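In structure tokens below, several structures.
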Structure P
Amino acid sequence: MRRMILAAAFAAIAAPAMAQQPACTPRVADAELIKPRTLVMSTNPTLPPLQFVNAQGQLQGMRIELGTEIARRLCLTPEYVRIEFSAMIPGLAARRWDMINTGIFFTEERARIMQMVRYENNAVAISAARGNPRNLRSLDNLAGITIGVEIGGFEERQTRAISADLERRGLRPMNIRTFDNFAIAFQALRAGQVEAVTSIDAVAAEYDQRGEFPRVLSGLNPTPAALAFRSRTLATEVSRVLTEMKADGSLDALFNRYGVSIADGGFAVAGPQ
């Protein structure tokens, strides 16, 4: 009996305290989302250390941590869809996910068809085979080589632009081989099927630090990376979250851990009205 009385007394004391705890109210209405109270994000986890799958099959990396924190601050449950980059923009239009979280490069062309929030500085880089047997040191050294790149992205476009420039200047164009994702492109480099791979600075630096593939060229065509959305309302709220994270220091702390810098100019939403 004494236990029952004590338990009832504790419940009476605890109930008001629990009632005072503020509920986490989603900052985005369900009408703006494809699943109630859920932020569904697409990612292609083939870009260590920014987005990858660890030995236990878990998603890891800076962009995964960022997406999870954005969802938390929006009072939404994060959910990730692993998909090749080439399917991401069509999937966004088809409402298969709410947000592209893969470090998509910002272009005016893309901002005409979806909402984009620039948040990360990025640039294209070239990785050579182990030991750099072709002695790749400059863009001119790329003439005539076989190079791999992920299909359909900014990196492929830049690779083709470099190759076209080589040809215009009387040098041999590159033999460009496209792959479904960067992981497969680097596997081809490891197997000797290509002589170099185009990716991005942070990824090329990661492979270089591992002692696998030297980063022979970097900082090519620096362009902000962005998060992309179908809903302008959702994009606006995510922009506010990034601003809050910048103000409280958590965004700098996250980016510094991965050697990434924040894009200049704030986090304005760019896209069709």
Structure Q
Amino acid sequence: MAERRPFSVTRLPGFTAIAIITFALLYAPIATLVAFSFNGSESIAIWGGFSWRWYAIAWQNTAVQEATVRSLVIAASAAAIAGTVATLAALGTTRTRPFRGQTLIYVLVNQPLMVPEIVTAVALLIFFSGIKLATGYAGLGYLILAHSAFCVPFAYLPIRARLEGMDLSLETAACDLYADRFQTFRHVTLPLMAPGIVAGVMLAFIISLDDVVITEFVKSAGQDTLPTYMLGQLRRAVTPEVNAISTALLALTVLLLTVFFLLTRKRD
């Protein structure tokens, strides 16, 4: 009797063709964007020869420089805050005995993922508008807090998944060797969950760096981030400078993903 081979979706008819078409549809627009960022012409659709012209223009653009620095500051701050809150929330929902309301906490933490982003943006606008009127403060703090609140679930999910996949026997062994809770957390739990924390902070950073909707609603005058600056440029005059900025942002994202992937794999 012939031995049955395990089912594999890769052996289905047309799988290869469908996979190729899918990847082409996903990456062809990105490849086109990158290619036309080197367009020497002022048109975004007509090729005028290879040139670094628009990268030089974007590099010398003061507004782009300010928006880039502002975006990085907001994203780094929001990622740090979201990573800290997400780590505490993950510990509180995985390293305790089951309790009443645990599922509700999980739902509340992940609430920004379950409602349209525009709803979160309007809610934050109303909330921060009252604070602005009461305090008179209109700095970047509102954007940092808004991005942090939105990024918490993105950081929470990989951290929680890491904790749930960890072997509890190592922490139990540390307790048996007379380590207190803080020592166990510092020397056993934290090093083991570090890859999850790195992945969560990285994801929060990228989400914050790319956000447009919440930023548009919460920001004050003169607080454009790189995505909102690009949106404003598209409303006025579309030039390959936007392609160059988009390609640079894409390169930064890929670089961060690669670095964090290598760090996470090394830790594992």
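Throughout, read-outs are computed from the coordinates displayed, never taken from laboratory work. This one's a predicted model, so the numbers in the text were calculated from it and none came from an experiment. Cβ atoms are built from the backbone, for glycine too; each structure is taken alone.
Have a look at P, Q and say which one yields -24000 for helix-only ellipticity at 222 nm (-39500 (n - 2.57) for each DSSP H run of 4 or more, over all residues; to 500), as calculated.
Values: P: -11000; Q: -24000.
The correct label is Q.
Between structures P, Q, the greatest calculated value of distance in nm of label points 7 Å out along Cα→Cβ at positions 91 and 131 is seen in P.
Out of P, Q, choose the structure whose coordinates give mean count of other Cβ atoms within 10 Å over residues 83-90 equal to 17.9 when calculated. Can you show the working numbers first?
Numbers: P: 17.9; Q: 20.8.
The read-out was computed on structure P.
Each of P, Q could give mean count of other Cβ atoms within 10 Å over residues 43-50, but the derived value 11.4 comes from Q.
To test your reading of the models, identify which of P, Q gives 1.3 for distance in nm of label points 7 Å out along Cα→Cβ at positions 107 and 123 when calculated. Walk me through the numbers before you get to the answer.
Details: P: 2.0; Q: 1.3.
Computed on structure Q.
Tell me which of P, Q gives 30 when you compute relative contact order in percent (Cα under 8 Å, 6 or more apart). This figure was derived from Q.
Quick check for you: by distance in nm of label points 7 Å out along Cα→Cβ at positions 67 and 179, which of P, Q is greatest? Could you put the intermediate results ahead of the total?
Numbers: P: 2.1; Q: 4.8.
For this comparison of distance in nm of label points 7 Å out along Cα→Cβ at positions 67 and 179, the top structure is Q.
The maximum of FRET efficiency 1/(1 + (r/R0)^6) of positions 51 and 219 (r between Cβ atoms, R0 = 25 Å, to 0.05) over structures P, Q, that is, the highest value, falls on P. Using the calculated result 163 for volume of the Cα convex hull per residue in Å³, pick out the matching structure from P, Q. Source structure for this number: P. With distance in nm of label points 7 Å out along Cα→Cβ at positions 35 and 59 computed over the structures P, Q, the top value is the one for Q, the highest of the group. Distance in nm of label points 7 Å out along Cα→Cβ at positions 211 and 235 was computed and gave 2.0; which structure, P, Q, did it come from? Here the read-out was taken from Q.
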